[in-house]
Structure 1
Amino acid sequence: MFENQQKQQALLTLLSDFGDRDVYVGVMKGVIAKINSRVKIVDLTHQIPPQDIAAARFCLMDAYSYFPMGTVHVAVVDPGVGGLRRAIAVEFANGFLVGPDNGLFSGVLSQSPAIAVAELTNPEYWHTLHPSSTFHGRDIFAPVGAHLASGVPLKKLGREIDPETLVKLEIPECSRTGNTITGCIQYIDHFGNLVSNIPGSYVQGKSWGVVLGEKTITGSGTYGDVKVGSAIALIGSHGWVEIAINRGNARSLLQMQLGDTIQVVSS
C-alpha cells in the first residue's frame with residue numbers, strides 16, 4: 001500500500017523512555033542507518049517516564065497525525081522486554097507502528113484501526129539472529145522499522161495475527177449525565193498540565209468549568225486569561241480538556257495524579 005511512497009519519503013519516528021544520558025537512542029539510529037542511511041529520523045521524545053506505557057500511548061496518539069502518509073513510528077516503552085509479550089508491526093491508514101504489544105499503540109488504533117498486524121517472527125529483518133533479552137529496540141524494532149521504511153511488505157516480517165488480539169491499555173471513557181461530563185486525567189505533561197480524557201469538542205462554544213471538590217475552575221481560552229499562579233481550564237493543543245496553572249505546575253499545586261476523576265459542567 002505504501003511501498004512507492006516509502007521509497008520516496010523513508011520517514012521514521014522514534015519514541016522511547018530511554019532518555020538522552022545513555023547511548024541507547026544513538027545505537028538504534030546506527031542500526032537504522034546501516035540498513036538504509038537515507039531514512040529520515042524524527043525523535044518524537046525519549047523522555048517518557050520509565051516504563052510509563054500510558055504516557056507513551058498518549059504521546060504517540062497526539063503526534064502521529066502530523067506526519068505524512070506512510071510514516072513508520074517505532075515506539076519502545078517495553079517493561080516486558082524478553083518476556084511473553086509479542087513484538088509487532090501494525091499497518092494502519094497513516095502508515096506503520098512498530099514496537100511491543102503492550103497497549104502503547106491502543107490510543108492511535110482507537111482513532112485509526114489496524115488494517116493488518118504481523119508478529120515479528122522473521123529474523124531475516126532483525127539486527128541479529130540472537131537478540132538481546134533486554135534491548136529489542138536495537139535488535140528487533142529499529143531494524144524492522146528501517147526495513148518497513150525502505151519498502152519491505154508487512155507480510156514478510158512474520159506471521160499475521162488478528163488485530164482484535166492486540167493488547168489494549170484501558171483508559172476509562174468519559175461519560176455524560178445531563179450537563180455534567182465525568183472523566184479522568186490521562187496524561188501529565190512536562191509543565192505539570194493535567195490532560196483529561198474529555199474531548200474539547202464537548203465544551204467548544206459553551207460556558208463551562210472543571211469541578212474539583214468544592215472548587216470550579218472556569219473554562220477559558222488561553223493561559224494568560226488568569227493571573228499568574230491561578231488555575232485555568234482550557235482546551236489544549238492536543239484537543240482535550242486540560243487543567244493548568246498560569247506559569248505554575250497544576251500537578252503539584254492541585255495534588256492530582258494519573259487516573260484521578262474530574263468533572264466538567266457546561267451550559
Structure 2
Amino acid sequence: MQRYFIHPDRFTDDSVDITGEDAHHLVRVMRAAIGDQVICCDGIRREWIVRISSIEDGLVRAELVEPLGRSSEPGVRITIAQSLPKGDKMELVIQKGTEIGAASFLPFVSERTIVQYDGKKEAKRLERWSKIAKEAAEQAHRSRVPELASPASWKQLLTLVREADLALFCYEKEETRQLRPLIRDKLAEARSSGQPPRVVVIIGPEGGFTEREALEAEAAGCVPVSLGRRILRTETAAMVALTCILYEHGEMGG
C-alpha cells in the first residue's frame with residue numbers, strides 16, 4: 001500500500017488533506033480514485049490507513065479508516081556521520097541508509113574531503129537530500145523520515161558525538177577492535193537505561209582519515225573500529241556499518 005508523509009497540521013480528528021507533490025503523485029502517477037486506500041503518517045505519532053473521499057485540483061482528501069499501531073522504526077537510533085563524498089554519493093548514502101534504518105544523517109568536512117563546501121548551495125542541496133530521504137522512507141514503509149543536518153566542521157562533529165551512547169570511528173588502520181563484540185557490549189549497556197541507544201557511525205572521505213584525526217576522535221570519546229580486512233568505498237562503509245549494527249540489535253532477521 002502506498003505511503004505518504006503528511007504534515008501534522010493536515011490531519012483532523014477524522015480526515016487528512018494530501019496536497020502538493022504528494023497529491024500530484026497520488027493522482028497523476030498512481031492513478032488513485034475515490035475509494036482507494038493509502039497510508040498517511042505525520043512522522044511523529046499518527047499512522048493511518050485512509051480512504052480517499054474527494055479529489056480536487058491539487059487536493060486529495062481522505063477519511064481516517066484504521067490506525068497502524070506497529071512502528072517500523074529500529075530500537076536503536078543510528079546517525080550516519082558521513083564526510084562529504086564526491087558526486088552524488090551522498091544521495092546514495094541517504095537513500096540506502098534510510099531504507100536500511102538510519103535515524104539521521106550528519107555530513108561533515110574533514111581534512112581529506114575532496115568536495116569544496118559551498119554555503120550558497122547548502123539550502124538547495126539540503127532540500128534535495130530531504131526529498132530523497134522522504135521518498136526512501138515512504139518506499140521502505142518507515143514510520144519517520146530521518147533527520148538531515150547541515151554540513152558540520154570536524155570540530156563541530158567531535159562536539160556532537162559526546163551526546164551519543166556510542167560513537168564508532170570507522171578506521172581502516174584499526175586492527176584490534178572489531179565491530180561485532182563492541183556493538184553487543186555497548187548496546188547491552190545502553191539498553192539497560194530503558195531508552196533507545198544512540199549510536200553515531202563516523203565514515204571518512206575517499207582518501208580516509210589522517211592520523212591526527214584518528215587521535216582527536218579517540219580523545220573525544222570515539223571508539224576506532226575495523227569493518228574488516230577489505231578496504232570499502234566511503235558510501236559502502238556507511239551501509240555495511242549500519243547493517244551490522246541493526247543486525248546485532250536484532251532488527252534484521254536476527
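To test your reading of the models, identify which of 1, 2 gives 16 for relative contact order in percent (Cα under 8 Å, 6 or more apart) when calculated.
Details: 1: 16; 2: 21.
Matching structure: 1.
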Checklist entry - For which of the structures 1, 2 does the calculation of helix-only ellipticity at 222 nm (-39500 (n - 2.57) for each DSSP H run of 4 or more, over all residues; to 500) return -5000? => result 1
Next on the checklist: For distance in nm of label points 7 Å out along Cα→Cβ at positions 70 and 94, which structure out of 1, 2 has the highest calculated value?
Outcome noted: 2
Checklist outcome for this item: Structures 1, 2 compared on distance in nm of label points 7 Å out along Cα→Cβ at positions 134 and 246: the greatest is 1
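Every number in this text was worked out from the coordinates using simple rules, so none of it is lab data. Model, not experiment: these values are computed from the prediction. Cβ atoms are built from the backbone, for glycine too; each structure is taken alone.
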